[in-house]
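Please find the structures below.
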Structure P
Amino acid sequence: MSSRMRSAPAVTSARWGVVPYVTAWSSEEAPPYNVVVRGGRIGYADETQYDRDSVGVLWARMGISPRVGRPQFKNVHYLRQRLAMRKLLCQVCGTRCGDDGVWVLSAQEYENGEGPWPAPVLTAQPPLCPGCVERSARLCPHLRGGHVVLRASRFRPAAVSGMLYEPTPVGLRAVGRETVALDSPWVRWLRATQLHMRLEEYTVLEPGSSA
């Protein structure tokens, strides 16, 4: 991992306001790629060791140049989102959350879980440190319809979302964007863009609380 990637916390400026760590920048364009079938799964024709994660999932390529160009607030940087999930980094400031981290879900995302509390919840939103909870709830468009703050005691990476491909007699066909469990055989045919965490045991905190 480059030193730039390790030290790319949120940017605050009069021009853009707060730019979260996981936000993509206009300079971070996707390099050319050619998806092929190899060994019973998809891959890149010029694949390198950096194109897959530790469990073998193929990831979409994206440039790495945070703070260069304009922030793309509606777009998440694939690698920074994955790092925030795997290393429990705050999605806003990029620092390690540790035991104090919380998960802030939109009310709709929480209600669309596997059932009412305490049913597990699947989310693509990385954690937040206590200092960034209020700011995130105030600034993030997807939270403006209401949100729920959770402190999870047991959680695990459980799924990835991205472009799903299907092998056909005439070659690969892009099926569309899907979310696939990491233990599904279909994960071999997915070019991932986001990692999802399954919150299995958690406490629902009072609105506005991160204590």
Structure Q
Amino acid sequence: MYRKYIKRLLDFIFAIILLIILSPIMLIAAMAIKAEDPKGPVLFRQKRPGKDAKIFEIYKFRTMKVETERDGRKLSDMERMTKVGSVLRKTSIDELPQLFNIIKGEMSFIGPRPLPVIYLPYYTKEEMHRHDVRSGISGWAQVNGRNYLSWDKKFEYDIKYVNSINFLFDLRILFLTIQKVFTRSDIGVRGVDFKDESLNEVRKPRKVL
């Protein structure tokens, strides 16, 4: 009952409430992004697989410069990070536009983080079950190490969550997430959500039978 109906209803209601409450902060963030780097858009958009691996467009506040090269040299993610973007990432404000993803039914507050589409062929059959539920702004893996976990461990946490969804578990993850945001624990300013190694660099694509 909770997994199928109540979780989605609570997501929708609280996403609207938070959008109203946090709209001044989001407006200030948007203005700051444009003031520092007016050439680029306010939002970063990227295709990600969600529930049932259905592709959707995730929203975040842009934290990097549009410029990718300088003097013929490719800029690193840290070099592209804007001053405003650094603050947005440290405070997790860059994730607030995902409230729109929640309202649209593409995401949930709690669930496995949506990863790039190119990673889909690299999951094991069991790991694909992370797409049995809606992707989340935060998840069990994020409150248990986030950037400091191996891919295998992250997916292990994701599957444990999928197999154990209930209201109290979501509430626990929510409170741990809030705690980590305020203590800035496990929150960095790197250009990627996870460890430096991309999944397609440390694994071979699975065989399709």
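Just a few scattered comments:
- A value of 2.7 for distance in nm of label points 7 Å out along Cα→Cβ at positions 87 and 159, calculated from one of P, Q, originates in structure P.
- Which entry (P, Q) yields the derived value 152 for volume of the Cα convex hull per residue in Å³, for residues 63-174 alone: P
- For helix-only ellipticity at 222 nm (-39500 (n - 2.57) for each DSSP H run of 4 or more, over all residues; to 500) computed as -3000, the structure of P, Q it came from: P
Laboratory data are not the source of any read-out in this text; all were calculated from the coordinates shown. Since the model is a prediction, treat every value here as computed from it, not as a measurement. Cβ atoms are built from the backbone, for glycine too; each structure is taken alone.
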